[in-house]
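Peer 1: There are structures below to look over.
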Structure I
């Protein structure tokens with residue numbers, strides 16, 4: 001076997017292994033069924049309602065932190081349709097406003113829209129996990145690119161929501177966000193975040 005043919009076969013094997021890992025053993029490979037039967041149950045109408053505090057970081061393609069932020073959020077629901085208003089304050093001093101409209105459908109399905117979302121976001125809630133997939137258009141200052149986003153939220157036993165999102169362009173991860181969200185305590189008293197049995 002020639003060295004060139006051996007190198008091509010080796011490269012093909014590596015690419016196949018990377019593709020299989022990406023498909024079956026990665027962040028992107030999670031499905032709502034992975035969280036079926038687990039608790040606590042994530043109810044968007046309860047856990048994304050009222051004032052919320054958020055803090056997080058955005059990692060660039062090399063894995064280094066590129067941005068840190070804190071955010072104030074406020075969720076309001078009328079039946080199965082809610083609005084989540086967000087005000088992000090980045091470490092650069094930039095302030096960003098976003099308002100999501102979330103609609104709960106049958107069997108845990110979710111649709112979502114926002115001004116910077118291209119088309120309709122679609123997701124699903126199952127047990128303590130919520131996934132939302134959408135395309136987002138960055139601001140002109142950030143290049144105006146449209147990125148594919150996979151956004152997972154996980155409800156913890158104490159009511160805190162852990163959020164992890166990956167942003168991709170042409171299938172290549174260009175950024176990742178990790179954040180926490182928690183309800184703002186009412187008059188200094190911790191809120192009842194998980195329904196009593």
Structure II
């Protein structure tokens with residue numbers, strides 16, 4: 001139990017694998033309408049692996065329950081981080097970043113966990129662009145994942161206030177990138193492909 005959302009729903013992490021292995025953090029859902037990554041996280045939780053796996057199935061349970069992209073206060077959680085944060089807009093605007101960086105419980109929960117764990121790599125699942133987005137120090141990890149998953153690699157600057165932007169600026173020697181899944185639910189075969197990609201990335205980083 002990491003904490004509770006703005007509307008009191010639990011946000012949990014699953015810890016599995018080998019604590020002595022390379023540390024990998026995977027977040028299945030940060031936008032309530034982009035949650036196809038949750039089955040991937042659930043599948044990873046059932047594995048026995050030599051990696052130190054930390055898994056957050058859903059960082060935005062309020063948005064998920066409401067069928068909204070934003071959290072319970074109308075904030076885009078992936079625009080609420082401090083690196084490159086830009087204010088503006090109103091609650092429930094598509095990309096509303098909140099009144100200030102880390103104004104939201106959910107982003108503070110994730111930030112605190114990342115600071116504590118210092119994962120070698122963090123993977124954030126989104127939708128619906130069907131590509132792997134990485135930049136800067138996360139480029140190598142993103143390319144490995146893209147090859148293993150058979151997805152297109154998108155090498156482009158981070159948007160303002162995003163979670164990967166924050167980790168890549170604040171934790172040298174780590175990597176954080178986005179996997180944009182296709183629209184809709186994943187088939188069991190697609191879930192297995194992404195589980196394979198996570199494990200392939202962990203193996204590459206262990207060498």
Structure III
């Protein structure tokens with residue numbers, strides 16, 4: 001089955017495609033179809049924003065669309081940055097490094113044992129007939145006081161996974177694809193599709 005990924009993010013395509021190919025889904029970026037969509041993500045949850053993106057791309061392409069809305073939720077900050085993870089810190093933060101440094105400043109006085117967090121991913125697969133399959137995945141971790149590792153993107157360098165003793169940015173892509181929130185959401189999606 002061929003589906004369109006409702007994203008312009010090549011990192012995300014690579015990460016999701018490695019997993020979706022396991023259950024026979026060939027993914028293409030919306031830009032490969034000549035689409036340049038940027039629907040307003042005005043939902044209040046990962047689920048709502050994932051559906052908004054999938055619907056816009058499905059309607060524009062006429063093909064099944066898969067959309068991921070994901071982010072970081074930090075317990076000590078009441079779930080921030082949450083759905084605003086990619087825009088955290090507003091105009092003052094122009095890239096991933098500036099966003100995670102802003103997060104670290106906000107957590108400066110939070111004791112180590114209270115720096116728990118989780119990455120959340122909600123994936124929506126929406127078919128042209130309106131049928132949808134929605135799956136959620138979470139990966140628990142701890143926010144470190146400084147960045148470690150060169151791999152990954154976003155908040156990966158400060159997100160420490162206790163079971164591995166590594167940040168997401170220190171893991172191999174293969175390991176990250178086994179335990180990440182996105183991997184877990186895709187595994188849940190595969191089960192719902194009657195796969196693995």
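Peer 1: Name the one structure among I, II, III that Cα extents along the principal axes in Å of 45, 31, 31 was derived from.
Peer 2: Values: I: 74, 42, 30; II: 45, 31, 31; III: 51, 36, 26.
Considering all the candidates, the number was obtained from II.
Peer 1: Any idea which of I, II, III comes out highest on mean count of other Cβ atoms within 10 Å over residues 108-115? If you can, show how the numbers build up before the last one.
Peer 2: Values: I: 15.1; II: 18.1; III: 10.9.
Sorting by mean count of other Cβ atoms within 10 Å over residues 108-115 in descending order puts II first.
Every read-out reported here was derived from the displayed coordinates using simple, explicitly stated rules and does not represent laboratory data. Quantities reported herein were computed from a predicted structural model and do not represent experimental measurements. Cβ atoms are built from the backbone, for glycine too; each structure is taken alone.
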